[in-house]
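Taken together, the values in this text are just the output of simple stated rules run on the coordinates, not laboratory data. What you see is a predicted model; the values in this text were computed from it and never measured. Cβ atoms are built from the backbone, for glycine too; each structure is taken alone.
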Structure P
Amino acid sequence: MRFGQPGVPDMTSAIDQGWAAEEQAAVLAYAQSLPMSSPVAEGGVLYDKWWKAIGADAPEGDQPLWATQNSNERSGADSWRCKECHGWDYKGVDGAYGSGSHMTGFAGVMDAAGMSAEELTGWFDGTANADHDFSPYLGEGQINMLVAFIQGGLNDVSTFINVDKSVNGDVGQGKVVYTSACKRCHGEDGKEIIFGDESDPAYVGNIANDNPWEFVHKAAYGQPGEHMPSGVNLGFTLEDLANLTSYAQTLPTE
């Protein structure tokens with residue numbers, strides 16, 4: 001807190017900011033009151049791309065159940081991403097992934113939120129289906145995080161994201177959220193960080209317009225393997241996410 005974190009240049013030093021000793025002590029006291037784990041948020045980044053989240057090598061070959069569908073032509077590591085089967089909106093074939101190149105025909109996980117922890121664990125350790133066994137890759141704690149995410153982190157974004165990808169949100173309030181939580185890393189115009197290939201770059205505005213469901217998920221839970229904070233941990237509400245996405249759609253795409 002006083003001097004910053006090595007290798008993280010965006011972390012400012014309390015000394016440089018002129019904090020008094022009493023202010024530093026107050027921040028420390030507050031930090032000690034914060035939770036020491038965040039299973040729902042951690043489960044959210046595992047849902048996105050679990051091997052990046054845990055710093056492991058990407059799995060080889062196709063996920064065994066991938067062979068039961070023929071509408072999504074992707075292969076390899078992508079087939080192991082929860083989002084690729086069940087969608088960024090968590091509704092699978094009944095949601096935004098019910099058509100297009102990402103369609104698999106698999107059910108979503110939204111309806112699974114009411115399952116017990118034991119039932120959900122069975123879907124990750126092969127008990128429910130041997131071809132859906134992630135236990136060789138994920139430890140018990142990580143499976144518990146995915147269970148926590150499904151039970152408590154699935155936002156029904158259909159309340160504000162429309163079929164045509166427009167968003168029902170307040171652009172002005174979204175700018176407030178963006179300025180306070182996103183601008184520092186992504187820049188005022190959302191172009192500070194490049195996504196994808198530098199020869200064909202994408203920015204915050206591209207993600208928000210092309211796939212608002214993905215944008216909301218990453219805004220809520222962060223980016224696997226990166227120093228991106230979780231909006232959920234920052235206290236973002238569904239209204240905040242709707243407003244933020246509305247504003248992000250106004251940012252430049254080139």
Structure Q
Amino acid sequence: MLVEEQIVEQLSQPVVRVEGLRKVYSLGDSEVIALAGIDLEIRAGEFIAVMGPSGSGKSTFMQITGLLDNPTDGHYYFEGTDVSRLDGDARADIRSRRLGFVFQAYNLLPRTSALENVELPMVYAGVPAAERARIAHEKMGIVGVAHLAQHHPNQMSGGQQQRVAIARSLVNNPGLILADEPTGALDTKTSEDVMRIFRELNEQQGITIMLVTHEPDIAAHAKRIVTFRDGHVVSDHDKTEVAA
């Protein structure tokens with residue numbers, strides 16, 4: 001029974017929980033407070049959009065949540081583990097196993113096929129070649145680009161490249177996908193198509209997604225919108241609670 005209780009407790013943990021999270025950057029003799037003591041939780045299965053003007057702290061929050069930076073003070077718990085002060089190797093290990101990333105610039109290797117780009121996280125994780133190809137084809141099928149497996153980035157549209165990037169973010173079955181301005185380089189129609197994919201991943205597969213954007217129409221696709229300003233959370237609107 002004790003083991004069962006531990007499993008239930010682990011599953012009930014928020015994917016992300018930050019307490020008193022502060023980030024201060026030194027610029028010469030002055031300091032810039034990017035995050036001024038944030039308390040926030042992201043639960044499993046949520047689709048959350050983080051908004052705010054330039055300098056609001058949203059990008060810093062994304063960097064810390066993605067284990068690309070450490071906070072100055074406070075605690076960050078990822079899937080129940082305090083990861084606030086982990087060293088670079090430990091952060092890299094969690095990033096490769098439990099986090100998926102989607103960026104505005106796609107970040108695909110130009111001389112590599114779409115399939116090989118999707119396989120890349122698994123190469124670093126030591127997954128055998130046959131298994132890598134199987135998983136990559138599966139994830140590319142989910143986002144509708146399996147037919148582009150042998151295409152290179154310069155043979156694909158921006159929307160297709162972003163779909164490939166989304167497939168790549170899925171291959172390690174992440175506990176959280178972080179999408180940083182994923183539609184920033186796309187036209188309106190293609191942006192809607194990409195956001196539909198994120199909604200389907202969230203609603204049909206229960207994948208937890210945190211999206212950073214400055215565009216209200218893109219944020220509107222999320223189920224919860226958190227707004228940052230001057231390093232503080234100034235609003236937290238959960239549309240599912242309103243609907244309930």
(request) Name the one structure among P, Q that FRET efficiency 1/(1 + (r/R0)^6) of positions 62 and 166 (r between Cβ atoms, R0 = 25 Å, to 0.05) of 0.90 was derived from. (result) Q
(request) Name the one structure among P, Q that distance in nm of label points 7 Å out along Cα→Cβ at positions 30 and 182 of 3.6 was derived from. (result) Q
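Here relative contact order in percent (Cα under 8 Å, 6 or more apart) has been calculated and equals 27, so which of P, Q was it run on?
Details: P: 19; Q: 27.
Of the options listed, only Q reproduces it.
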(message) Suppose volume of the Cα convex hull per residue in Å³, for residues 46-85 alone works out to 81; of P, Q, which structure was it derived from?
(response) Q
(request) Identify the structure, out of P, Q, from whose coordinates mean count of other Cβ atoms within 10 Å over residues 158-165 was calculated to give 13.1. (result) P
(request) Assign the value 29, 22, 19, calculated as semi-axes √(5λ) of the Cα gyration tensor in Å, to the correct structure from P, Q. (result) Q
